[in-house]
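Just so it is clear, none of the values below were taken in a lab; they were calculated from the coordinates. Small disclaimer: the values here were computed from a predicted structure and weren't measured. Cβ atoms are built from the backbone, for glycine too; each structure is taken alone.
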Structure P
Amino acid sequence: MKFPRSRRLRRALLASAAFTALAALAPGALAVAPSGLPSPQQGLNLLVVGVDSRKGVTEEEKERFRLGGRECDCTDVMMLVHVSAENDRISVVGLPRDSLTSFPEEHQDRRTGKVHAAHPAKINNAWAEGGPAFVQETVESMTGLPVHRYLEIDFRRFMDTVDRLDGGVAVCTAEPLKDPVTGIDLQPGTKRVGGGEALQYVRSRRADGQMDFGRIRKQQRFVVNTLGRLRAGVLDDPAALRAFASTLRGTAAAERGISAAELLALAARLKDLPLDRTEFATVPVRGFNPSVAGVGSTVAWDEAGAAEVFRRLREDRPLPEAGAVAASGIPAATYRPTPGASLICP
């Protein structure tokens, strides 16, 4: 039986509240509670987005980590994470925030209540116009893949989650990395960073000349190094893992939002997965589109290459090799899937 979306949402919220209450009453119960995490025959798709929101960030932190300025009310980070049905491979595809898309007619703007006609837009504006559900629908429309679960992270939650890891997370760079906008200033080598400096690192896009494409690769490296830190003790510490999952998940409600219990279930499924079984790529890009009135400069996906990437995920297969996708007109956007083990710091 199919329930109306609003009723499904109410059920999800009730389930999330029940898990939260269960964790509060019995801290050890969350790890063994049934999570409801689906196991689709063609693999699980998790959409992870980073929202440019400074809610909960102190004035001192804004100044120290260069977080001032106007919020863009958008998703600066979009990663589609595919976990294979056999839990033996993870494929992560970055979706550039300036990717050109088209929003459908008769969608309601949550900010104004206005019903819009179909119009072109950047993919990162879906969150501002329609919220998490509209983000998911937009990604599903562009990729042809179902989004089974959704995880939204803002600045505050990102910093707090990194700070849950004792000693922080390692970042490494072969060349000096200095960005006057984010304030990151790293010398060649490896350094452990806490939440604030980690946020500076994953937001940096002006230090290496590769703009958003370089930033996506930094974010992918950071994900791998975070997975490495989790494997180095946290996955074997139930209390620390529950705290990490709870902080990462937060309390915001979202349709198909992954719960803390489901994050724990996913961690259990993937606990023994080697890092080199995680592959990363950015969706194949053709180049920049001509400026669109009311939208600005946007990125055009390579239609054939993107279709091949998402067909592979739809069939629960590894990402295509670099040579199977046409080269981009933007050198920094060259499609190059990378196994996780080659991204981790030495």
Structure Q
Amino acid sequence: MKKATIYSNYRWLSALVVTLLAGCSTQAPQPGFEQRPASVKSELVTLIPASADDRDGWATDITAAFSAQNLPATRDNLCSVLAVIEQESTYRADPSVPNLSTIARQEIDRRASALHVPGFLVDAGLNLESPNGKTYNQRLNSVTTEREMSEIFEDFIDMAPLGRQLFGSLNPVHTGGPMQVSVDFAQEHAENYPYPIDGSIRHEVFTRRGGLYFGIAHLFGYPANYDKPIYRFADFNAGWYASRNAAFQAAVTQLSGIPLALDGDLIIPGSLKAGQTELAVRTLKARLGMDDGDIRDALEKEDSLDFEQTDLYEKVYALARQQENEPISYARLPGIKLESPKITRNLTTAWFAKRVDDRWQQCMAR
């Protein structure tokens, strides 16, 4: 009875904390939110650095994205978007990538090696004439942007038998545009896209208007009880709720003594097999009064705000507060090393979030 009373009191306190945090956090789409697009655009023109080309055009496309998604165009939110744009592309709709030709060829060679395709066949395929009259090799040698590389792979897959053998129907270019948004994310959130589609959603991602629309959706298209924008910046890089989930993992480590990678992944995607976090939580089940099924059901809500309403979330934090007798963090920068052929330095999600946060503060001071 005493334990139940403790949990009940902590649950009430957790609900209060969540409510207070929600009051000062940026919000997901708000139906009926009214704002004057002309005023939003005017403020954006003053906030966008003078060094950016076509400030009026950038302001127009950002304003349209906020309006179409019913997002509140507060100074905080506008500066958040501008900070991500500056970090990811320095205001270029289709930013160039150093050594992209080498990266593209390495990807082709990697696929060929994995499928045991002889090098002479790869060379022969790349020396075929592509739809624009140049060979694939010629186009690869001069490629500088992800849009160009995506178009090469599209043509290669469609026209060359070797391309279909190496890539099937999957274009290996996964991100693009001024906010470096995922093509898969854009395709999953294209239902209310407000522009005529030029060929495909993939093509739209590489435009300024499309890249901004889907990038802003990725940044603000979900409710989160964060008290600082830096956690949303981390989520932009690592996935929705990664910062909240990393804090939960830290609380589990604190209670169980089992070191966990604070990566925000509470379950193994697409698998019923228990991962490290789930196994660690199971060691607490007697203290939590929950079984394996209850734990799994709660962890499967890792990608939604509903996870914070589960008994698992509330009880883990109740135990953590009781053990430490001090406030516990509900958000934490994930400890994820950034992996990409485009990245040549030892970078992390925390590094990305801090860089964007610095830019956000500069924007807020303008």
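From P, Q, which structure was helix-only ellipticity at 222 nm (-39500 (n - 2.57) for each DSSP H run of 4 or more, over all residues; to 500) = -11000 calculated on? The read-out comes from structure P.
Among P, Q, considering only FRET efficiency 1/(1 + (r/R0)^6) of positions 91 and 323 (r between Cβ atoms, R0 = 41 Å, to 0.05), which has the greatest calculated value?
With respect to FRET efficiency 1/(1 + (r/R0)^6) of positions 91 and 323 (r between Cβ atoms, R0 = 41 Å, to 0.05), the highest-scoring structure among P, Q is P.
If FRET efficiency 1/(1 + (r/R0)^6) of positions 123 and 179 (r between Cβ atoms, R0 = 35 Å, to 0.05) is calculated from each of P, Q, which structure is the one that comes out at 0.90? It traces back to P. Taking FRET efficiency 1/(1 + (r/R0)^6) of positions 51 and 139 (r between Cβ atoms, R0 = 30 Å, to 0.05) as the measure, the highest value among P, Q is held by P.
One of P, Q was used to compute Cα Rg over 2.2 N^0.38 Å, and the answer was 1.12. Which one was it? Numbers along the way, then the final one.
On the way: P: 0.97; Q: 1.12.
Of the structures listed, the value fits Q.
The greatest value of distance in nm of label points 7 Å out along Cα→Cβ at positions 43 and 195 among structures P, Q is that of P. I have 0.95 for FRET efficiency 1/(1 + (r/R0)^6) of positions 171 and 275 (r between Cβ atoms, R0 = 25 Å, to 0.05), calculated from one of the structures P, Q. Which structure is it? Among P, Q, the structure yielding 0.95 for FRET efficiency 1/(1 + (r/R0)^6) of positions 171 and 275 (r between Cβ atoms, R0 = 25 Å, to 0.05) is P.
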